[in-house]
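Chemist: The structures considered in this document are given below.
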Structure P
Amino acid sequence: MTPKNPQHMVLTTFMLPAGYHKDSWRMDGSRSEELANLEFVYDLTKMAEDAKLDAIFFGDIVHANTVMRGDIKMNGFYEPISVLSALAARTKNIGLIGTVSTSFSEPYNLARQMAGLDHMSGGRAGWNIVTSSDGFQNFGMDSAPDPVTRYRRATEFVEVANKLWDSWEDDAVTNDKESAWYVDTDKIHPINHDGEFFKVQGPINMPRSPQGRPVLVQAGSSGPGMELGSSVADGIYTAQPLKEPSVEFYEKFKAMAAAKGRNPNDVKIIPGILPILGDTQAEADELVEELANHIHLENGRVQVGADLKMDLSSLDFNEKIPAEWFSDDPALGSRYQIYRRKSVDQGMTLRELIVDLARSTGHQWMAGTATAVADRMIDWFDSKACDGFNLNAPFNPGGFKLICDKLVPELQNRGYFRTEYEGTTLRDNFGLSYPSSIRSRV
């Protein structure tokens, strides 16, 4: 395996077939009639693999609340384990990252699903670790537990999953036909975990996965999220719309990982970016306007109100949300505070906020030529504001095709991205160390 060039960015893509820009599915050529079908998402994945991206990434929600508000961007049409399993059979190199919430699953189930995906894909599986704040009524609960409790559960959940993945040593499989023993049982270990939320005997019932453990990514920039991510994650998805705060976040996160005895180079900081591309700046600006014209403003009012937990029905679109309507409560999350700054500090009207959040949902976005967007990405990378980017396609399939055909080659030509995959696993291509299976066991 050729080591990953440290000058090469990590590039993944958030796989939202309806398009990251809200209501872009209304554009001509969107293939919206194919949403929830395999062929459309495979075509997008093939584009990503041909461009040599590190991974595709599927989010997940387990309720229909956003769909009922007219927003199909963040939807549950693509349940991650099933769709990634189907894609594993039709791809060879690209990483397959899926979200599974620690709020609605059990560690043993998750460990088996992710290890199975890792085996079936030849070592390309990744787990995006999240807690959930909505959808509990679908799982027999009246409301969400408080954030501190959710993160305590998540921390123990990941601990148990790691113990299970490490419960088989690397050479536990002997395949000894003469003795009639397929495994060396001395190298398979119960975990006997007895914690606050979970009691799990173990071991897992399948061999250690090709990359030791699936790659772990985590999205959360709050205090509890950073504590969890710096402890266990190999990659951090984060919303960082401005460069200098991202430099500060990068430095702080790496220091937190180092303080826990981890190699900071084994934790990749991956903010999102939404590039709207044109062959000229004027062409890109025209595309910005076209996308904005497809936004359904009344649905947008409802969606922004839901995000901010506010009733915005009394506001005119040309009015600003009053500053006193916002809260400083950190429990509302980092995205809430990004929206607050846009409304209060930048003075956006409700209309402007709806349009801005339709594009970015807190991430940075940029309209321009591939050269101009690459300039910004390289500046962030060289300034240690990030280790790469999660590419958010503004519309599909056309917007993602522009990214793969114009932006990625620009980065390749300038030496900031690979032209061939370095290894056979996601861990190889991220440039991560192989995790030892030797852990303390009770």
Structure Q
Amino acid sequence: MPGETEVPDQWWLAFQDPELNLLIDSALQSNLPLKIAWYQFREAGALVDITASAKVPDVFLQLQSGISRPEPDFVGGENTQLSLRASYEADLWGRIRYGVHAEEYRFKASYYDYKTAAVTLTGEITLAWLRLKATNIQLQLLDEQLETNNQVLALIRNRFASGQVRGVDILRQQQLIESTRQQQIALELQRELLQNQLSVLLGKPPGVVLEAAAALPDLPPLPYTGVPLQLVNRRPDVQSSFYRLQSADREVAAAISNKYPRLNLSLNAALRSNNLIGLFESQAISLGTSLLAPLFYGGRLDAQVDQAEAIRQQLLNDYGQTVLMAFQEIENALIQETKQRQRIEVIAEQVELAEKTFGQLRIEYLNGSIAYLDVLVTLNQQQQLRRDLIDAELDLLEIRVALYRSLAGGFETEREGLLEENTGEE
């Protein structure tokens, strides 16, 4: 069952549901966990700048002053000093460079974490919205079934009054009515819970009533899956895992470089005097270098290399597992959709047969040919099958959502667009 439709980046548009589109647009702006993921991404960007600052000298200006009493005891020393100091580590072995690269890769991974969170959010919104619509359909169906069951109960009472049926038939029909009401209460609870879930996903307090039409959208055409590896590589969670692996690889290089000697350069230019008035009458400049070579650290540096390599191996296997899980999600969704379509066809056929059977048995019951129990069993089965059909259609849509999410390559949110505009202005 190959598909021919390209999966849009904003995959939920395939359902052609304007209300769903508005909900997702609102959630992408207001959802709190998504905002957290965004600021984690911004934090990662700041860490890149912090780490990269080690590539340029540190320069600072210092003014210090002191008072000594009694003055005769203070001879030959300066107690006021204005100094300009600079220090710089020459990155001979790439320790700083590898550290910067590691943070840059973590920054990219954090960006794809944000995109993954956005894709996850759109999936949760879509599922909750579809379930809310299906719940409203079920409640509408239960209202119809309650009306039917009450009509049957009235018919039985009339026949009971004329002595044609037993009183137990009335009790059995009343039991079916109460069972239907019980399901109605459970669905009303489910509707309120789904509304609360959607409210929180939209960044709003629970209790906001969201009206959803009692109709499920048509299933969109099956999307084109193409070459699985190409589809998997565009997924943001796979991209995030890949860049974390690259970051860990640079951390190993940085840990190895940390075992080699470091060359530090320093410059100190100072004005010194016993008082502020004579501060600019004397100057002193010093230039120094130092070579720091690690000799004995109790095995700490070797252990740091081993630790970095172990982390790299963890992330290497995590990346492999992420790719495998992505393949599994795509294949599972395709298989599930095929089987679910077949299941819906079978249930629909059962519904049709149950309705014909109930109609025939009802006629025979009115003619006094059969007992009411046969009618009751068939009526109960027919009503349950109609409810099962709605659940099956919802399951098919949920499977399609899972397929879209497994193929999703991410999409640009409004925050990303604003960030690009501000960066361009700068």
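Chemist: By the measure percent of Cα pairs over 41 Å apart, tell me the structure among P, Q with the highest figure. Don't jump to the answer; show the numbers that get you there.
Modeler: Numbers: P: 15; Q: 48.
When percent of Cα pairs over 41 Å apart is calculated for P, Q, structure Q comes out on top.
Chemist: Okay, next question. Can you rank P, Q by distance in nm of label points 7 Å out along Cα→Cβ at positions 98 and 234 and just name the one with the largest value? Working shown, then result.
Modeler: On the way: P: 1.7; Q: 3.6.
Top value of distance in nm of label points 7 Å out along Cα→Cβ at positions 98 and 234 goes to structure Q.
Chemist: Ranked by Kirkwood radius over Cα pairs in Å, for residues 218-305 alone, which of P, Q sits at the highest value? Provide the component values of the computation, followed by the final result.
Modeler: Working: P: 15.6; Q: 19.7.
Largest one: structure Q.
Chemist: I have 0.55 for FRET efficiency 1/(1 + (r/R0)^6) of positions 210 and 330 (r between Cβ atoms, R0 = 41 Å, to 0.05), calculated from one of the structures P, Q. Which structure is it?
Modeler: Working: P: 0.55; Q: 0.85.
Going through each structure in turn, the value belongs to P.
Chemist: Assign the value -23500, calculated as helix-only ellipticity at 222 nm (-39500 (n - 2.57) for each DSSP H run of 4 or more, over all residues; to 500), to the correct structure from P, Q. List each step's numbers first, then the result.
Modeler: Values: P: -11000; Q: -23500.
Structure of origin is Q.
Chemist: Further question on the same structure: Rank structures P, Q by mean count of other Cβ atoms within 10 Å over residues 250-257 and report only the one at the top, that is, the highest.
Modeler: Values: P: 17.5; Q: 21.1.
Checked P, Q; max of mean count of other Cβ atoms within 10 Å over residues 250-257 sits with Q.
Chemist: Here's a follow-up. With Rg and Dmax of the Cα atoms in Å, for residues 58-313 alone derived from the coordinates and found to be 38.9, 130, which of P, Q does the value describe?
Modeler: Only one of P, Q returns 38.9, 130 for Rg and Dmax of the Cα atoms in Å, for residues 58-313 alone, namely Q.
Chemist: Given a computed value of 0.90 for FRET efficiency 1/(1 + (r/R0)^6) of positions 154 and 242 (r between Cβ atoms, R0 = 41 Å, to 0.05), which structure among P, Q does it belong to?
Modeler: Values: P: 0.90; Q: 0.05.
Going label by label, the one that fits is P.
Each reported figure results from applying straightforward, stated rules to the coordinates on display, with no laboratory input. The model shown is predicted, which means the values in this text are computed figures rather than measured ones. Cβ atoms are built from the backbone, for glycine too; each structure is taken alone.
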